[in-house]
Structure 1
Amino acid sequence: MRPRLHFEPEHDMFRDSVRRFLTAEMAPQVARWRAQGHVDREAFLRMGAEGYLCMWAGEEHGGLGITDLRFDQVLQEETVRLTDPGFFHNAHSRLVGPYLERLATPAQKARFLPGAVRGETILGIALTEPDAGSDLAAIRTRADEQPDGSWRLDGAKTYISNGVIGDLFVVAARTGEARGRIGLFLVTSDMAGFSRGRHLKKIGLHAQDTAELRFDAVRVPAENLLGDPTRGFAYMAECLAVERLMSAITSIAHAQAAFELTCAFILERRAFGKPIAAFQNTRFRMAEMRAELDAAQSFVDRCVCLANESRLSAEAAAAAKLATSETEGRVIDQCVQFHGGAGYMEEYRIARMYADARISRVYAGASEIMLEIIGRGLGLGERDLT
């Protein structure tokens, strides 16, 4: 990988410390995480003790006050390279955490952020439903305001990350009949009427727990309402750009790791009496992948800088997510090919990476949705042309 010009010396020093920590304390746990279907809670506690969770949180809540997204980028890149992409601390810190950062009242922050920073309160977000995936405006889970100001929450969510081990969930629910009238609610796992459904079995990301959640007449107190109960859809749209950028960071890091793994493998694997790295086809395919990875990485790095300046557009985030997830799929598929039969054996990491990578083109908005967002940004939407 070429030099990364958007990083400063302090980011390189941070990367070195992250590598030492992950190599010593997290990498040895990966096989067990994958076998049991979830990361140990202790892993979140250790990350919290090192200051790696919700680094953006202010010192008054136990955080480091680091708002520079490049530090989260470094942390996620090394997590993917050295441990497992199913270690979803990034979802805790940078997908769910920002809802608290942007929308929570001072009282809500004082109540929930310290535990999240320490890793004692694991965060999740409950948006997806059986009949509403990328179309969030179509959700059916309802929240009805009660005379005492509390809310009654009824419905079900599925494919929820950190669903098995999570303690606090940002839940999206309809608060009226109009399409897109949505509120966001802070639901803790000890609330009466909250329950977890199946621990869903996936073809990949075995270390990351995914579950169904149910809400049966859950009483959500008024102080657990997050922002305006009619503007949840707008809030989600605001947070989705950085969520998709984090997905892009993960995808390109995963592809980079697969490429490095394959570079080493093709120097050892032999065919017709010589390493397969010596064949022209191998060299050309590796060269093509190197160029594609460098181009995608440069775009992601630029988007990180834009996010730091609060200038990352929905279209740019969608383009980064689309480009990197598609690149990830192509690169890891070719890397499996270069591993030959070994690439299909689960004992080899490349086989596990192949299964883990497939969801990248679906979660945080499918590739088709990303194309639609980018196309509308070009003025090519139906309403623009009729």
Structure 2
Amino acid sequence: MILTEVNDKASKKAFLNTARNIYKNDDNWVCPLDNDIEAVFDPLKNNFHQYGKCTRWILKDDNGKLIGRVAAFINNKKAFNYEQPTGGMGFFECIDDERAAFLLFDTAKKWLQDNGMQAMDGPINFGENDTFWGLLVEGFSPPSYGMNYNPPYYKAFFENYGFKKQYEQITNHVDIIKPFPERFYKIAKWVSQKPGYEFKHLEANKIELFAADFLEIYNDAWEGFENFVPINYNTILESFTKMKPIMDERLIIFAYVNGDPASFNIVLPDANQMLKPLNGKLNLIGKLKFLYYKWKGVSRMRAIVMGTKKKYQNHGLESALFIKLGEYVLPLNQYSVLELSWVGDFNEKMVALHNSMGATFANKHLTMRYIF
């Protein structure tokens, strides 16, 4: 087998094409946009490079056929928050060959060790955890935009190598046509009408203001979770800007209490239903196809992330946000499924919210760790 570090145009192209080879006979797989993958590794498009570094490799068999790939990265803001300094590995793809898989794991491990790490999490992203994050172990159905998809045999690779589960990432689905449970609806409706409570849809021409409100809410809401690292404004603005081509402003809702940013629910149309025919290529033809499928509309939405400031938690704001979403979505007669992805098994409040909405299980990913 021939292992090559990605460092030129040809090896970058091979890195992207490896996934196409692995999934060529899998109808469930949706090829991520080449531009989205490459942006992760571009310091000009991913500000995580400001406080970290990454690299990646491709693997060929002795006949020169692409059979695998992997990336490794270090986020210095997070790496030293654990008992062992911990890096990351991701964008792993491999044929059903444990020897090849272990060579890729070993390569990522050695690079991380050489850079002072004593453990690696995977498969994860060199960025936020809303995209390219986790090992799919249940629910092998067509993924929504940004959600990792992989063959079932990957689980054995990770476990046999020595990775251990850190936490489960649960994705649930809500049938939009089916009414919310009566108790959920009554509480949410009451909250949505309370004096001083205001709900605003995102406005793209004011995206900087909404990004600032997001930052304020998110960092307050999540700071109590173990190993939390505050997100910065540039990262949020970068993410919001990337969402612009696919967003429907009225699906993204913020809640304010007496003018104070209190809660948000970021929901996007499932771009994968638009992107599947493109096979990852957003060239001129790809853009025309994308615009056609965007005009045609999609049937699934994905709730990417929610957050509520601690002082407003247990006030029912999260439920009210979904009611407000429904007030816009239901008259459209377009969407049939709302995907709630993903919630960690450690986030008891969000798990309870999903249950109260009558959500049903869709799939499960694992975030895993290997201690050297």
>> With volume of the Cα convex hull per residue in Å³ coming out at 146, pick the structure among 1, 2 it was computed from.
In response: 1
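Matching task: 1.00 is the computed value of FRET efficiency 1/(1 + (r/R0)^6) of positions 71 and 143 (r between Cβ atoms, R0 = 41 Å, to 0.05). Pick the structure from 1, 2.
For FRET efficiency 1/(1 + (r/R0)^6) of positions 71 and 143 (r between Cβ atoms, R0 = 41 Å, to 0.05), the value 1.00 is produced by structure 2.
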> 0.45 is what came out when FRET efficiency 1/(1 + (r/R0)^6) of positions 231 and 303 (r between Cβ atoms, R0 = 25 Å, to 0.05) was calculated for one structure; which of 1, 2 is it?
Replying inline: 1
> Which of 1, 2 yields -10000 for helix-only ellipticity at 222 nm (-39500 (n - 2.57) for each DSSP H run of 4 or more, over all residues; to 500), as computed?
Replying inline: 2
> With mean count of other Cβ atoms within 10 Å over residues 31-38 computed per structure, which member of 1, 2 shows the largest figure?
Replying inline: 2
> To which of 1, 2 does the computed value 46, 30, 19 (Cα extents along the principal axes in Å, for residues 215-286 alone) belong?
Replying inline: 2
> From which structure (1, 2) was relative contact order in percent (Cα under 8 Å, 6 or more apart) calculated, if the value obtained is 16?
Replying inline: 1
>> Given 19.0 as the derived value for mean count of other Cβ atoms within 10 Å over residues 15-22, which of the supplied structures 1, 2 does it correspond to?
In response: 2
>> Suppose FRET efficiency 1/(1 + (r/R0)^6) of positions 279 and 351 (r between Cβ atoms, R0 = 35 Å, to 0.05) works out to 0.45; of 1, 2, which structure was it derived from?
In response: 2
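Bear in mind that the values in this text are calculations on the coordinates, not laboratory data. Only a predicted model underlies this, so the values are computations on that prediction, with no experimental measurement involved. Cβ atoms are built from the backbone, for glycine too; each structure is taken alone.
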